[in-house]
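Trainee: Listed next: structures, encoded as structure tokens.
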Structure P
Amino acid sequence: MAPVEIRGLSKRFGNVLAVNDLSFDIDAGRVTGFLGPNGAGKSTSLRALLGLVRPTSGTATFGGRRYEELQRPSTKVGAVLEDASFHPGRTGRNHLRVLAVTGRHPPERVDVVLDTVGLTAAADRRVKGYSMGMRQRLAIASALLGDPEVLILDEPTNGLDPPGIAWMRGMLREQASRGRAVLVSSHLLAEVAQSVDDVVVISGGQMRGHGTLEQVLGGDEGPATQVRSQDDQRLARALQAAGHDVTALAAGGGLIVPGVSPQDVGVIAHDAGIYLVALGQQSRSLEQAFFALTGGESIA
């Protein structure tokens, strides 16, 4: 049983079907990117998973249990939504101390998570003086306080500067390496591509793509091969004779052969007696894959 299971999840608000028959799993030890354009249903799906809205149909569970059925849920699930808030008069340390008491967590966990998110030096400052990036780190510290099995982060890099984003990337990987299931909702496509193992793409409340990052980038035909030779025109004819589609790149950039491995292209070139100059696999960028899957909708 997966740490997170969503099965046939639908949520209707009046006449608006915000989420429509959504199903996917989040596996332990992996970082999953949850992507979709503005209004795609990402936030509604996360809120249904966390028990903040009731699904119209279907289920969203942790190890087969709804969030409200979990005993000491903060030890099972840590979550940061976009609207995380803090008492401005409390220090970062005292904010975490209150959560530690209410969640029945060991008090020493406060110093552990402050160190994990890099807030030890600012722990005794009032939150009202924190920058947006510092507030984001405090929210993540709060989510980690119970040492949870599942970590859910909605737009976790908001307010972070480039060093902070690099830290976030490393933190996500470190949490997954410890066996946690990590679900990250984000609109920063380039950053997601560097941080995740799996991708879930939704649009209009429906599933548009789901799989490993390599599968989603590759598209239905799989990754393409980019090749250059001493005679690209002759190579193109040989590839076409073998039944493959070929696209010539401008300015002598070689050929793109979709759905064919570099090894197979190399065999065809060898059999035709054509010397290759360059040969390698090329996949779509995450942005290209996203627009292809969502019909060109902008992400937010």
Structure Q
Amino acid sequence: MRTSGNPAKRPIVEAPPITARDWIGAARLRTLPLAVAPVAIGTGAAQLVDRELHWVIALACLAVAVLIQIGVNFTNDYSDGIRGTDDQRVGPARLTASGQVRPRSVLMIGLAFFALAALAGLAIVIRTGQWWMLAVGAACLVAAWFYTGGKRPYGYFGLGEVFVFVFFGLVATLGTTWVQAFQLPQEAWLGAVAAGLFACAVLLANNLRDIDQDRQVGKRTLTVLIGRRTTKIVYTVFMVVPFLIAAFIALLYPIAWLSTMALLAGIPATIIVWSYRQSRELVVALGLTSLTALAYAGALYWAFVG
């Protein structure tokens, strides 16, 4: 049996060895579409200005987004684990909270992904000559760490959705467009808002799943602050507004109507959020919301370059 207290001071438990599957699970692959979506939208918007696809820069932007997302997932595993926040999780088990992996190992993996993201970002800056974007990259890494890290993580005070909207929506999308086109057309701004709202919807679904556990440990997420019903309403708004944006975009780019195909995942996700009886069902809603964002982004990219 595992002893109580800070997981960082607990001995490693007697359990089956950690496998590659466990580490892959800790990367939370179901959230990675949220990193791909803004890059796809931003690249499409850039091609409205410059029809040439700057594929090297686009791939570097994708690397930055994905690596930061994975880094956030590992450092979140570490930070929540050492606080005991994940001890009574409903969703998939976390490495740190399980006691099977030393917390420092999880932290080092997270920081390694941040370092790789920084290198990819530096390559973009060198290629484009936009040295001021080093400050933007630094802000992204700081925000990624302090989501659940540090003494006063903003994710514990109802601000998670604000920062997710800014960095996984506005910064990721507009930054991708800027380094490829050096302009920010209105399509980039509209797509950035949509990407940010989808990212916030995923976070709401995640926090709705963990609402009872978060209350017990004093993690004051937005969901804890506003309650279940209001969270469901806000989630629905976040899922609907991107499609209203797509309808507006479709007035100029008719292919954008194909974004409605994303509702094949979005509608079931919303139904689950409103009708779930067991918190584990929200894991499915979270994955479907991420897929909605990816399909939506693919449709917008096609609309912009088609």
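Trainee: When you work out distance in nm of label points 7 Å out along Cα→Cβ at positions 63 and 199 for each of the structures P, Q, which one comes out largest?
Mentor: P
Trainee: Oh, and also: Out of P, Q, choose the structure whose coordinates give percent of Cα pairs over 28 Å apart equal to 48 when calculated.
Mentor: Details: P: 48; Q: 38.
So the calculation was done on P.
Trainee: Give the label, chosen from P, Q, of the structure having the highest value of mean count of other Cβ atoms within 10 Å over residues 191-198.
Mentor: Once mean count of other Cβ atoms within 10 Å over residues 191-198 is tallied for P, Q, the winner is Q.
Trainee: Ok, one more. Quick check: -9500 is what I get for helix-only ellipticity at 222 nm (-39500 (n - 2.57) for each DSSP H run of 4 or more, over all residues; to 500), calculated from one of P, Q. Which structure matches?
Mentor: Of the options listed, only P reproduces it.
Trainee: Which one of P, Q has log10 I(q)/I(0) by the Debye sum over Cα atoms at q = 0.17, 0.18, 0.21 Å⁻¹, for residues 47-182 alone, as calculated from the coordinates, equal to -0.94, -1.04, -1.36?
Mentor: P
Every read-out reported here was derived from the displayed coordinates using simple, explicitly stated rules and does not represent laboratory data. Predicted model, so just to flag it, every value in this text is computed and none were measured. Cβ atoms are built from the backbone, for glycine too; each structure is taken alone.
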